[in-house]
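K.L.:
These are the structures in question, set out in turn.
Rule-based calculations on the coordinates, nothing more; no lab input. A quick note: this is a predicted structure, and the numbers were derived from the prediction, not measured. Cβ atoms are built from the backbone, for glycine too; each structure is taken alone.
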Structure I
Amino acid sequence: MNSATALICSERFLEHDTGYHPENAHRLKAISAHLQRIGMLEGRSIYPPTEASVDDIELVHVPEYVRLVEQVAAAGGGYLDADTVICPRSYDIARLAVGACIQAVDLVLDGVEKRVFVFPRPPGHHAERARGMGFCLFNNVAIAARHAIDRRGLFRVSIVDWDVHHGNGTQDAFLDTDQVLYASIHQWPLYPGTGRAQETGVQYGFGYTVNVPLTPGAGDDEYLEVFDEIIIPKLIEFRPELILLSAGFDAHAEDPLASMEVTTSGFGAMARRVMDAADRLCGGRLVAVLEGGYNPEILAQCVEEVIRVFDATSESKEIPT
């Protein structure tokens, strides 16, 4: 087996205990058990995550909010809002989730790995600078992107978000900068109510936010048309030095929290397009980060499909600069 895709995962992520919440530990258990059963972990680079520092988290989040998450966890846990659970271990595990994504960026930028898929909990793309929401505490992908720019010296990072829910927190983090191209395809209307096509960025960031809302019932054909006609051309125009993928799988036809009709093979086709873009534009540097997906068995199958695509050797050629 070609194991070109490294993984970052840990049983420690199960310690973010949300009980019977849709975003629960069984999601990662299902992925791990499935990949183990089909032999997909054999011969593969698998890294334990490293914990982020407070300074890391404050690349995106304001200090007062970081302290709030720490305090709620230390007090025994609670709810940030009706959807977002904090247990006594959540602050430490959320720091681990952030650290795993920073670690993945460093592995790719240092040339140790070409592609890395990170499996953190809690997910992150709804977390805004000063508040957590939508199951998310800290914005894993946004912090990783800011790390790549502020600490690793990159000038252009792209974030592609195919989670069925709009990544309001990621958009919020980069709305006013031309250093990050954020492209989201999502169901509309749906939580969190952001992500209209008219939301395209402000000031220096005008034109660097690309939102493609789709009506309920959209499936593979509609999603792939968006990639071919909008997202991939935008990536080619932007010429990123690194691509980050917010890989939620809740647009699947069998996911309970949305109303889209994407198939498992459809996610594979989207992954192929993102991988080819990375190969052509930025030397293959690609980090995928798990976001949503709330049918554990289907989630595991989708992850398998995407890893198989990422493992494949691309025949694309780099676009000359």
Structure II
Amino acid sequence: MKRVVVALVVLALACALGLAIGTSDVSLHRAIFDAASNDRTVLVELRLPRVLLGAVAGGGLAAVGVAFQSVLRNPLAEPYVLGVSGGAALGATVAIALGVASTTLLGAEILPIAALAGGLAATALVYFLARRGPESGTSILLAGIVVNAIASAGITFLKTLVPERVAQDMLFWLVGFLDTPASSWALPLVATWVAIGSIVLLRDAGRLNLLALGSDQAGHLGVDVVALERRTLVACSLVVGAIVSVTGLIGFVGLIVPHALRRTMGPDVRRLLPMSLPIGGAALVACDALGRALFHVVHQTPPVGAVTALVGGPLFLALLRRAR
């Protein structure tokens, strides 16, 4: 409990940093006491939704990373390994290529809907391909890699057919961002799916621990391994699909945070999952704040997905070296 409180404090500090840092200076006094000021508009309507989206998305990706690494018994598994990201990216790029990305359907933009539909379709395909495999975890992992490769090829093919301006839009979406979309339902949608998926994973945390013993041993201890893997796969896929549909592809958060927590806290999933939610959120919000701070140096705001890759790659190599 004490560690969870510390993690929540870290998340609060990261959110405060995200609100304070931006491409323009904001007076906190005017933002609080002058409702008509531009400072209030920037803080409440621009930075606050961005910070909240980063906290929710980062926490969801980190929790899914913990679950995937446990259910697949693979420390390199991460939220995008099961083809969800590839399917979501392909759905989004199809919408962009057709020129309907900004079109609305029942008040909602088509782009997130297309991305979510693509992610769920890819998940269904992965499960269909893997359900007859000799070992479910390995089969799911291999099927996810294949589906991601097919989706990547489809995206590359589409990029060669569209004008350069449209290809730039595709690239921006594929790198990852936290610019909140105009639709007001995006943040509540992501928060709802992350909450539902996290509840399912937390409920199964003890069973996920037993999977480390192997499928046969876990089955002898009373775990329905097939049902547990299916339940975890569906919950994680819905979380990742919802996040990707709004933020694009943001890598390394779901890989680095579980590794770092496991090195400091051990492999107990019952402890890792509650900690991964605030720490993952804090990590993504801090990376986004770093990207906006770079605006004053490079006069451009790099996508948060590029920042997480630049920060997470060397950090992961450092973790591997320390492990050796």
Structure III
Amino acid sequence: MNNAPVTVIGAGPAGLAAAYELVNQGVKPLVIEAGADLGGIARTVTYQGCRFDIGGHRFFTKLSTINRLWRNMLGPDFRLVQRKSSILYNGRFFAYPLSTVNTIQNLGIVESSRVLVSYLQAQLFPNPVEDTFDLWMSNRFGSRLFRIFFKAYTEKVWGLPCSAIQADWAAQRIRGLSMIGIVTKALFGTGSARTLIDSFHYPKAGPGMMWDRFGTAIVRGGGAIQTEHVVTGLKHVSGFIRALQVENGQTSVEVPVEQVISSMSIANLIQTLDPPAPPEVQAAAQSLTYRALVMAGLILNRGNLFSDQWIYIHDPDVQGRSGSEF
């Protein structure tokens, strides 16, 4: 099955990008993918003639080399989309990125004034310790705005109370976003935080189109992609992976390898090591938690139901993931 100098586990964006770079360096890799489609959770699947994006993965970067790569892959099929999204809170739709007029109309003068007072209090008397997400956000936006637009959303997405999420995660996840940035964006249309962008690129046939093109380029360059094959064992000797145990639902074969690039989750990677990892390493891997993604796709006999690409459902009474993509 394998005489490739490098074997890549997983045909999501990371694995395909690695394999594509190898092809550009003259190396012909083998990519092994458990699923039938390329792209991982950024794939697009087809059912009854309809395409479903497994997660609405938009394409936005400030890096010219990445942008050039994407454009070369898709050409005119890499389309610029004007962003239109809303937040559903307390039965009302708020434009997002936030618009000053729209926000004040929906919150009302009294609540908007309370938000402003809360923000000023946070600037004058910030929490001296901000080691959790709720304290970090409250220091920057005020506790009132935090509770309205951030608390329920974050807890539903990640399944943890904001007091259990570390502040350094917030600093990385929401890098560049501030109250001043939100207001500046709302009033003047300027701002550079990634979450406030007005437009993004999206492939004509969904994000999976990008990764299918990557797959085509890899095969054209001499590489190979084996789908519906699951790596169930990584056999190692003296610190080196020497073979993979691979199953396809019917057979299980041992595949010799020279070098391996893995995009498997750390927990799965540790579990598949043969011989097994030390008990403390296995325990550490098993203690890692992941947030599952459940998608519900609807087929309707009409189009253009609404203009939003995303509706973020912040109402705490609505259970489940709070960011819905359409």
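K.L.:
Which structure, out of I, II, III, was mean count of other Cβ atoms within 10 Å over residues 118-125 derived from, given a value of 26.9?
P.N.:
Matching structure: I.
K.L.:
When Rg and Dmax of the Cα atoms in Å is computed for each of I, II, III, which one produces 17.7, 55?
P.N.:
Answer by label: I.
K.L.:
Here P(r) over Cα pairs in 10 Å bins from 0, in percent, for residues 70-125 alone was calculated and came to 23, 40, 23, 13, 1; which of the structures I, II, III was it taken from?
P.N.:
Traced to structure I.
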